[in-house]
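Asker: Alright, structures below, take your time with them.
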Structure P
Amino acid sequence: MYEIILEKRAIKFIKTLPPKHQRQLKDYILSFQQQPKPHDSQTLKGYKPYMRGDCGEYRIVYRVAEEKQVVYVILVGKRNGGEIYQRLNTKSPF
């Protein structure tokens with residue numbers, strides 16, 4: 001089973017959402033414990049170690065460290081307009 005570590009900015013964004021959306025994202029992120037690379041996830045072009053997954057109208061950007069069995073959730077944001085990818089350009093501790 002994989003450990004999940006969320007970056008502060010991902011937690012901060014999730015806390016701004018309605019409770020129903022928070023639950024949906026929580027369930028989707030927790031599913032990474034069993035299957036860190038679900039069938040709908042993709043590797044981000046230009047951001048090689050990062051992957052993305054979609055949960056409703058939200059996108060989750062994360063990285064899987066296979067050797068440590070850890071999933072680092074870097075960003076969560078709306079799927080529109082590529083805003084999430086602009087935020088990805090800022091430094092990440094992972």
Structure Q
Amino acid sequence: MQGGGNVLTSLLPLIVLFGIFYFLVIRPQQKQAKAHKEMLASLKKGDKIITNGGLICEVVKPEEDFIKVKLNDDTVVKISREFVAKKIDA
């Protein structure tokens with residue numbers, strides 16, 4: 001019985017360390033990824049976004065894999081959904 005107790009006491013710090021790591025690193029990243037995915041799914045015409053490159057654009061037409069955005073009055077470009085950093089709330 002004492003051999004089993006020694007194994008438990010030697011594994012306990014590892015279990016506690018994994019629990020701390022999960023709640024401080026893994027879980028917040030999962031929440032952030034889920035919120036970003038929901039934001040991408042809810043984009044609609046007229047929303048202002050910031051791309052990963054730092055461009056501030058207005059959504060013209062959200063498509064399945066790409067988004068058509070307006071950079072200024074004349075320029076409309078198509079970007080991949082993966083490059084949208086965040087949505088600007090007015």
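Asker: Have a look at P, Q and say which one yields 29 for relative contact order in percent (Cα under 8 Å, 6 or more apart), as calculated. Numbers along the way, then the final one.
Answerer: Numbers: P: 29; Q: 21.
It was calculated from structure P.
Asker: A follow-up question, please. On Kirkwood radius over Cα pairs in Å, which of the structures labelled P, Q is highest? Working shown, then result.
Answerer: Values: P: 13.3; Q: 16.1.
Evaluating Kirkwood radius over Cα pairs in Å on every structure, the highest lands on Q.
Asker: Another question, if that's okay. To which of P, Q does the computed value 13.5 (mean count of other Cβ atoms within 10 Å over residues 52-59) belong?
Answerer: Derived from Q, not from the others.
Asker: Right, something else. Taking 0.35 as the value of FRET efficiency 1/(1 + (r/R0)^6) of positions 28 and 44 (r between Cβ atoms, R0 = 25 Å, to 0.05) derived from one of the structures shown (P, Q), identify that structure. Don't skip to the answer; put the middle values down first.
Answerer: Details: P: 0.90; Q: 0.35.
Considering all the candidates, the number was obtained from Q.
Asker: Continuing with this model, one more query. Using helix-only ellipticity at 222 nm (-39500 (n - 2.57) for each DSSP H run of 4 or more, over all residues; to 500) as the calculated read-out, with -7500 as its value, let me know the right label among P, Q. Intermediate results must be reported in sequence, preceding the final value.
Answerer: On the way: P: -7500; Q: -13000.
For helix-only ellipticity at 222 nm (-39500 (n - 2.57) for each DSSP H run of 4 or more, over all residues; to 500), the value -7500 is produced by structure P.
Read-outs: derived from the displayed coordinates by stated rules, not from any lab. Since we're looking at a predicted model, the values are computed, not measured. Cβ atoms are built from the backbone, for glycine too; each structure is taken alone.
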